[in-house]
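Next up: the structures, one after another.
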Structure P
Amino acid sequence: MSFSTAFDRLPWESWQDLTHTATAASVRASLEGAGPPMTRFARFLSPAAGEALEGLCQASHRLTLQRFGKAMRLFAPLYLSNECVNNCKYCGFSRDNPILRVTLTVEEVIREARALKERGFRHILLVSGEHPRFAPNHYIADCIAALRDEIPGIALEVGPMEEEEYRRMVEAGAEALVVYQETYDRSAYAIVHTAGPKKDFDWRLDTPERAYAAGFRRLGIGALHGLSDWRFEATALAAHVDYLQRHCWKSQLTVSLPRLRPHAGEFTPFTQLSDREMVQLIAAFRLAFPDLGIVLSTREPAGLREGLIPLGITHLSAGSHTEPGGYTGAGSGNLHRTKRGRIEALSEAEAGHQSATGQFEIADDRSPEEMALVLRRLGYEAVWKDWDCALAHPSPPP
């Protein structure tokens, strides 16, 4: 049974009730380990838990140190293309936005990766809009293969694929797959995804399982806050974590809790997740799922990021750009506009010094070097590289 099959049968009403009615006594019992993970998680989201937030944060900090020490894994996103066939109201890459678009050549991707390598990064997240013409699967596999000898940690955040296509990505050298459901609220999902293959809620929901079957050693999931009630989104994401930890246990699992940021196009978030609620959310995930990796991106401002680090964060991005060619200016000569399938090439004079449009505005623009110094000041070690493929050993003699 896949998660999409189990999804509508889960006890949502019971969990949602706990997120609103848990008592101080039941929160204390959950802190002591009483109840299954989902029951404890739901209690940790409650107003009663919010009133005991300092205690939750202290427990979350202690548990993070116990499980992860003071090592912080750093990574950077590398955008391959901002072309996309999907219409997602909350995304700057949405196909109906008349933005400046570009798809990097493989050679330009190598330039971007080497620029990141010079800054220290050995873990890179390759990101692309979903477009079978501009960024087909074979192009993505070519990009991975071109980088595998220089970048040991290559992760993907691209359009969902079939299992066999994911296997091809693993063989090319990718080791991690990131896919955000965006929202687990079916009605909100239908409202914000109006065209393109991303409209299929269940297909996207089962993506991590196809990636696991194909051999990815790391899986990342998340919900984009601002599209539905934060307590429901968090509960659904936790249920997904609980399922994957039981069924895809050979892979390391991370979650990300991004909030909507300004971007091209007009979209007003349906809901808000406050800074205090973000703190409660991180503590809840750490306390209910002690071995879960938690990612914090440059969507959040510098001061808040520093305050959140000790609560349970294990992965940080730094010095990020959300546009193709953002690190070197690669691809600037190939800029064009697209809208509803129409392509408008820019002349050399029109392109000038313009850059491709980014997916969203970042909030923390500190360099990787500055971020490493911040981590050192906070008593953490910046980890740029944490694994290598094992060498193949010859078979023992008969």
Structure Q
Amino acid sequence: MVKPRQQMRSIKDELDRLVEADLWRNIHPVERVQGALVRKGKREMWNFSGNDYLGLSCHRAVLEAFAEGIDRWGGGATASRLISGSSPAHADLESRLAALKHSEAALLFGSGYAAAMGTIPALLGRDDFVVLDKLAHACLIDGARLSSATVRVFPHNDTSRLEKILRGLRAKHGSEPRILIATESVFSMDGDVAPLAELVRLRKEYDALLLLDEAHGFGVLGEQGAGLAELTGLQNDIDLQMGTLSKAAGLSGGFIATSRIMADLLIQRARSFIYSTAPPPALAHAASAAVAIICSDEGRMLRSRLQENIALLTAGGMTASPATPIIPMILGTNDRALGASAKLEQQKLLVPAIRYPTVARNTARLRISLSASHPPDAIQQLKSALQNLD
């Protein structure tokens, strides 16, 4: 008897289920007006959704460096750096990042996501282990899955549980396997920070490697803006400092700051470096200008202004220590978060609703992101609107 032919799973049904669960996402055209002021449709509004923490995406020196870079090197890199050669702009930026991060070397990638997707599989094989914080960014999770290593997860910032996992792995598998601990410095959806000193202690005690994703710490924390590692004085105790140029630096691209020997391994094995066209030299030139600002007196002034904005919004409430520009307002259900975001938009405030799978189920929230480019009156307007949400 011939079995009836089954139909392939319907894409439309899958999309319909997303709509029913309030998980549908749209791409909304938004035009930059000036600083943190944007235009959506015909309405100007304050943007509290971006990660331009220092306002460098519109900084005159960064824009001029970008234009200069285009004049010198054109619009694109044309191929992988292993194929067409490496621009002086790439080498200069890597040198600046390595110096800022107190590392021997730095390696550029097309994005922070690409940095994670290339680095973790390059380091780990089927006999190795990667241990992730439960709230680690998707790029760390996906990089871990792409490697053939065994993945373990510890509860968010729970170093006691992490130590139990590390102790068990070493007791069962011995000293030969590589163990990589991977976490964020500033967590992208909660704004809290990793217990870095304890992570460094565990890295040393159990002979593990530590990858710290400084995406939201770079430019924001530390005297020179190098991130949480600098703020805590632990830059020399971290094997891989990952970062992005798409947030506080105001541009795009990612990097790994590490030892020379580790960078050499990534050049040989990181597929997202080997098989991707390099970031445009003009972009690298502009990023060098942004990094120069970040670690300058002007950068310190911008971080001070950012901290003033954080204090203004959070006065009278609880804030993380150190204070970071990511401030979540957890509302629980998807419809509540979407409704709150819509009400704020009616008041010319752009604040995104964040839902599963970006955050856990039943923890849908508003994610407020502050910048040094927000004027105090915009902060006060947002604070008043948040206090009057139903």
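Every number in this text was worked out from the coordinates using simple rules, so none of it is lab data. The shown structure was predicted, so the numbers you read here are calculated from the model rather than taken from an experiment. Cβ atoms are built from the backbone, for glycine too; each structure is taken alone.
Calculated for structures P, Q, FRET efficiency 1/(1 + (r/R0)^6) of positions 262 and 374 (r between Cβ atoms, R0 = 25 Å, to 0.05) is largest in P. Upon calculation of Rg/Rh (Cα atoms, Kirkwood Rh) from the atomic coordinates, which of the structures P, Q produces 0.96? Comparing all candidates, it corresponds to P. Here distance in nm of label points 7 Å out along Cα→Cβ at positions 86 and 166 was derived from just one of the structures P, Q, and that gives 1.5; the source is P.
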